[in-house]
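Read through the structures below before going on.
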Structure I
Amino acid sequence: MAKAAELNHYPGPKHVLELAAELNLSHEQLDKTIAILGRMKSEAIHLGRELVCAEKQLDDDFKNATITHENIQKQLSEISTIRGKLREVHLRAHLDQRLVLTQEQVQQYDLLRGYAKRLDLLPHSHAPHLHI
């Protein structure tokens with residue numbers, strides 16, 4: 001749901017919590033991350049239930065031979081809207097999470113998750129300043 005964010009330096013709250021020690025999260029960052037994850041889960045569960053119901057209705061209409069050209073378009077539009085909202089919930093959580101972390105923590109997250117195997121692969125704006 002949030003691959004575009006995850007692969008472009010926008011960490012996800014679930015994985016940030018899993019890596020809390022390695023990222024050296026402060027108590028405030030930990031509390032904010034827990035809140036972000038809680039909001040995301042709550043909204044995602046609600047939308048997930050809506051999606052299951054909409055998909056079941058589509059399936060039932062085919063099973064009962066009550067599907068029409070008119071209602072298939074309406075049902076698929078509704079399903080697409082719910083899927084889009086579900087993805088938005090996940091992507092917003094990544095946006096919110098990035099605001100909680102420092103630039104260094106985002107870099108460390110990318111390294112720990114395997115998104116940047118070497119420091120020279122990080123974008124220049126995110127590369128650490130090395131003093132030799």
Structure II
Amino acid sequence: MGDVERLHDAGLRVTAARIAILHTVREGDHLDVDAIYRRVRARVGHVSLQAIYDGLHALHGAGLLHKIEPMGSPARYEARVGDNHHHLVCRMCGTVTDVDCATGEAPCLDPVDAAGFRVDEADVIYWGACPDCLARSGV
């Protein structure tokens with residue numbers, strides 16, 4: 001299915017900016033808003049930063065993009081949605097890497113006390129040092 005069909009199926013208006021955002025996020029690797037903005041501008045020409053924020057908000061709300069917000073760093077976006085995967089984040093360089101579900105079936109983790117909630121998703125971030133940073137630090 002193409003981006004135009006994805007937008008239609010999600011009930012969203014099809015715009016050049018939204019198509020470019022989807023394409024850019026799919027090509028990127030957990031990009032932040034500034035990186036998405038620069039790449040979309042290179043792809044379609046003039047587009048405002050507000051249009052990027054609005055597009056990301058709409059695409060995330062429609063389930064076409066996943067937003068992760070690692071503590072201490074800007075929000076990142078990815079096109080991998082609907083599979084309840086998790087992330088590894090390097091404390092040294094900020095690299096973000098996908099990691100499949102921790103154990104069992106989604107949502108991967110059953111809270112000790114769900115406080116009456118019916119849990120359908122778990123957002124797990126593993127923190128540490130990536131292989132490149134480990135090699136550079138000699139650890």
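Coordinate-derived values only; no laboratory data. The model shown is predicted, which means the values in this text are computed figures rather than measured ones. Cβ atoms are built from the backbone, for glycine too; each structure is taken alone.
General remarks:
- With distance in nm of label points 7 Å out along Cα→Cβ at positions 34 and 50 derived as 2.2, matching label from I, II: II
- Structure from which 3.2 was derived, distance in nm of label points 7 Å out along Cα→Cβ at positions 66 and 90, options I, II: I
- Structure with the greatest value (metric FRET efficiency 1/(1 + (r/R0)^6) of positions 26 and 114 (r between Cβ atoms, R0 = 35 Å, to 0.05), set I, II): I
- Read-out mean count of other Cβ atoms within 10 Å over residues 58-65, computed value 11.1, structure in I, II: I
- For helix-only ellipticity at 222 nm (-39500 (n - 2.57) for each DSSP H run of 4 or more, over all residues; to 500) computed as -23500, the structure of I, II it came from: I
- At a computed 40 (relative contact order in percent (Cα under 8 Å, 6 or more apart)), which of I, II: I
- Read-out semi-axes √(5λ) of the Cα gyration tensor in Å, computed value 40, 16, 10, structure in I, II: I
- In terms of distance in nm of label points 7 Å out along Cα→Cβ at positions 18 and 82, the structure with the greatest value among I, II is I.
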